[in-house]
Structure 1
Amino acid sequence: MSVEDNKQIARRIIEEGLSEHNLDLIDEYFDPDFIENQFGLKPTIAGMKDDFRFLYQAFPDYHLVIEDIVADSDRVWLRMTCTGTNKGGFMGPPNGKSFKITVMDVIRLKNGKVVEHWGVPDRFAVLMQLGLLPQGPG
């Protein structure tokens with residue numbers, strides 16, 4: 001696969017898959033033996049789908065927008081904006097608050113399939129924006 005092919009696969013996973021809540025694309029584009037390196041995510045395809053179903057339930061408008069995408073050899077780096085509104089309950093009952101954060105992802109592909117993933121979402125910002133962290137003075 002070419003570098004451009006890898007970028008197109010990454011773009012399709014984000015735009016047509018995760019942002020559109022279409023988890024079938026995971027089956028199409030993820031190798032059954034892929035390695036998940038993001039802290040807190042389940043390491044299997046079934047676990048990944050469970051994690052996203054939870055996010056979609058908590059944030060029915062969960063969406064990712066690719067801001068930058070760069071590829072070299074078998075890796076694709078993505079900088080994305082992720083948004084959502086707490087309408088389904090997240091760390092407590094729904095509170096209607098929204099978040100907008102930056103997510104950095106790296107995927108490694110082999111023969112058109114994702115074989116490894118690293119992700120760095122700004123989890124602290126999510127908790128702050130949703131009002132789920134204690135507020136200090138001032």
Structure 2
Amino acid sequence: MGPRVLVAVVDDEESVCRALLRLLRAAGHDVETFTSSATFLESMRERLPTRRPDCVVLDLHLPGLTGLDVQRQLKKDGIGLPIVMITGNEEARVQDTVLAEGASAFLVKPLNAATLLDAISNAVAGAAAGP
């Protein structure tokens with residue numbers, strides 16, 4: 001058995017972070033939560049020599065930098081990180097943009113646990129397979 005998957009959860013709602021933390025830990029993942037995009041990006045920049053998350057579950061509607069802004073910043077910084085974008089609003093135009101710019105999945109809240117876990121597994125497997 002290999003190392004456990006490390007999932008970062010970025011959502012400004014602490015209740016969502018707590019719920020996803022419990023779900024993902026119960027599924028056997030290591031989890032880090034962030035309630036702001038700035039804190040998450042700072043964490044990614046500080047981790048160059050250490051372990052980065054294998055996947056990020058990223059809320060689209062964050063105050064300050066949005067999930068799409070974070071996705072673009074990671075790409076600009078050369079940080080290839082599989083992203084599962086989550087949102088409370090189903091927006092086809094935004095979904096198309098998020099996926100076209102490289103997110104692995106776009107899920108609408110309330111999240112179905114099995115769908116989220118599958119999206120994370122597929123994102124991590126896709127990243128491991130390479131381009």
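Nothing in this text is a laboratory measurement; each read-out follows from the coordinates by a stated rule. Fair warning: this is a prediction, and the values are worked out from it, not measured in the lab. Cβ atoms are built from the backbone, for glycine too; each structure is taken alone.
Details
- Structure responsible for -0.41, -0.56, -0.73, with log10 I(q)/I(0) by the Debye sum over Cα atoms at q = 0.11, 0.13, 0.15 Å⁻¹ calculated and labels 1, 2 on offer: 1
- Looking at mean count of other Cβ atoms within 10 Å over residues 56-63 over structures 1, 2, structure 2 comes out largest.
- Structure (1, 2) behind the derived value 0.25 of FRET efficiency 1/(1 + (r/R0)^6) of positions 8 and 96 (r between Cβ atoms, R0 = 30 Å, to 0.05): 1
- Cα extents along the principal axes in Å, for residues 32-103 alone from the coordinates reads 43, 27, 17; which among 1, 2: 1
- When helix-only ellipticity at 222 nm (-39500 (n - 2.57) for each DSSP H run of 4 or more, over all residues; to 500) is computed for each of 1, 2, the one that comes out at -7500 is 1.
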